[in-house]
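The following blocks contain the structures, represented as C-alpha cells.
Every number here is computed from the coordinates shown, using simple stated rules; none is lab data. Because the structure is predicted, anything quoted here is derived from the model rather than measured. Cβ atoms are built from the backbone, for glycine too; each structure is taken alone.
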Structure P
Amino acid sequence: MKFAIFGNKHQTEKSESIGLLFDAITKRGDCYAIDKSYYDFLCEEQIAQPNPQELITDNNFTADVAISFGGDGTLLRTASRVGNKLIPILGINAGRLGFLTATSNENIDDIIEKIHNGHFDIERRNLIEAIPNGTELKSYPFALNEIAIMKHDSSSMITIKATLNGCDTITYQADGLIVATPSGSTGYSLSVGGPIIAPEANVLTITPIAPHSLSARPLVVGDNTSIEINVSSRSGNYLIAIDGRNESCDESTSITINKASYQQLIIRSLEHSFIKNLQEKLMWGADIRG
C-alpha cells in the first residue's frame, strides 16, 4: 500500500509526532510519498528524518491513501491536491478542533493498522465549484467546505444578488455571503449562524455574513441548485474565498456556484458517528450549568 503525505508546514508543534506515522507505515511493509514542501520543512526544522519513496512536487501523483497531518485547514489543502483522483483522504488531527479529521495523532499506529487491514469506512462528500463569468480564477475552483463572497478593502457593506436556477433572486446587504456544503456546515457557516447539516444530506446552505436586515436568515437549498452571484460595492471589487483560498474579483465578474462533478472520499473509522463527533468536538447538547 502506498500513502501520500501532506502536512502543516507552518507550525512546528503540529508535526512533532510525524515520526510515529512514518514508523507505522514502514513497519508494515508499506511505503509513502511526501509533499516536497512539507519534506523540506521537516528537514529544516529537524523534526524527523523522512525516507519517502518519492517527493510530490505537483498534483500529478498516485497513491492508495492520502494522509493529511494537521488540522482541518490542512485537510482542505490536501483535498485540493487530490482533486478528482478519487484517492481517499485520512485526516490525522494535530491541530485544535479537527472536525473533519478521523483520528488524533495519539492513535496513529492503530489507524494505520486498520487501514492496512481494510477495516475502515469511506464517506463520500460533495463539493461545490466556483465558475466565473468571462475570466478564470487563479486558485483551485472546487471547495469541500464553502465558497465565501466577502467585502474587500472597505468598511462598507456590499450588495450581493443571489439568483437560484436562473429564476429567483435574493438581494443581501451584508459583509458577505457563504455557500456551504454539509461538510462546511460546521465551519465558517456555523460561526455566522448557519445550520449544522449531516454529511449525507444532499443540500447547500446560503448564509449571509453580518446582514443589514434582521430578516435575512440562512437558507437551505437542494445541492443541484445553481447559484449565480453578482456583487456591487463602493470599492468596485470583492473577495472570493474557496476553502480559505482568497483572491480579488472585479465587481463586473459574476460567479456561478454548482455542485462539483466528483466527490471527495474521506476515511472514517468503523466506530465513527457524526452525532458523537458533534458532542465531543463542539460540546453539542452538553449541559454546562454544573
Structure Q
Amino acid sequence: MKRFASLTAASDGSLAGSAVCLGNFDGVHLGHQALFAAARARGPAVAVTFAPHPGKVLQPQLAPRLIVSQARKLELLEPLVSATVVQPFSLEYARTPPDEFERALFDGVGARAVVVGADFTYGARRAGSIASLELAAKARGAEVVVVPAVAIDGVVVSSSKVREYTLEGRVEAAARLLGRPFDLDGVVVAGAGRGRTIGFPTANVDTTNELRPSAGVYAVRAGVDGGRWYGGAANIGVKPTFGGGEVTIEVHLFDFSGDLYGQRLRVQFLERLRAEKRFASAAELSHQIARDLEAARATVARTPG
C-alpha cells in the first residue's frame, strides 16, 4: 500500500483515476469497509484521512477517545485500499474553503470517483455538502458515490457506537460492528507480581490506546510480538482486593511459559466475564480466578479465529 503524507504529496499523478474514500475511519469498522468495497468496484481504492483527528483540534475538550492508534488504523487499511493519504489537520487547514478541497481531490489527486457516507461534509465550517461535491465532480467528468449507512441487527454502525459499547464492556457487541474483536496494543512492564503469588501469573500491559473496555474480567486472545497467539483472561481495574490503585490491564495467557517483559502484546477482547469485585481474601480471589479462567477457556474455544 502506498502512503502519502498529504494531499499535496498525493498530487504527483500516481493516483490519477482512483476512487477516493473520505473520512476519519476510526476503528475501520464495517461501515468504513462498505465505503472501501464501493471504491474498489470503481478503480484503485484510496483512503484519504486526517491526523490528528479533527475533533482533537477543533474541540479538544469534547474529542472522542480514539478506537485505534494511527499506526493500527494504517495497518487495518492495508488490505482494503491501494493507497492512503494522511492529510495533516490543523486550525489553519480547517479554514480550507470547499472549492479548494475539491481542487485538491479532482485536479490534484485526479480522483475519478469520490466515495462518502450519507452525512459527509467538508471545508471551512462544513460548508461543503454532497450536493456541492457532486457539482464539482460533474464539472470534471468524475462521480460521487454515496454509500448508505450499514446496520447490524438494527443498529447503525458508527465509531461512536463502537466506543459506547466498548466503554460499557460490551465487547461482543463492539466486535459485531467492527467485524473483528476490539483490540489494543501494549508493552509488558513490571507489575506488583501479586498474580504469581496466588498461582496465576499475569502480564501487566502498558498501552497508549485511548479507548479501553470498562473495568472487569474478560476472555481474550493475545498475540506475542506479532507471533504466536494465546488464549487467556484479562483483568482491567484497580485490584480492589489489594487496596486499589491505578487502573491496570493484566493478562494471563493459557499454556504460556517464558519471560514476557519488554515484549509487545496485541490483546483481543472476546467477552466480558464479570465486573471487577473486591474479595474478602486472596484465597477467595484465587478461587474466583480459577473459575474465570475456566470460563475464558470455553469462550476462546468457541470463538472463530
Comparing distance in nm of label points 7 Å out along Cα→Cβ at positions 62 and 126 across structures P, Q, the largest value goes to P
To which of P, Q does the computed value -4500 (helix-only ellipticity at 222 nm (-39500 (n - 2.57) for each DSSP H run of 4 or more, over all residues; to 500)) belong?
P
Which structure, out of P, Q, was mean count of other Cβ atoms within 10 Å over residues 86-93 derived from, given a value of 14.5?
Q
One of P, Q was used to calculate Rg and Dmax of the Cα atoms in Å, yielding 20.1, 60; that structure is P
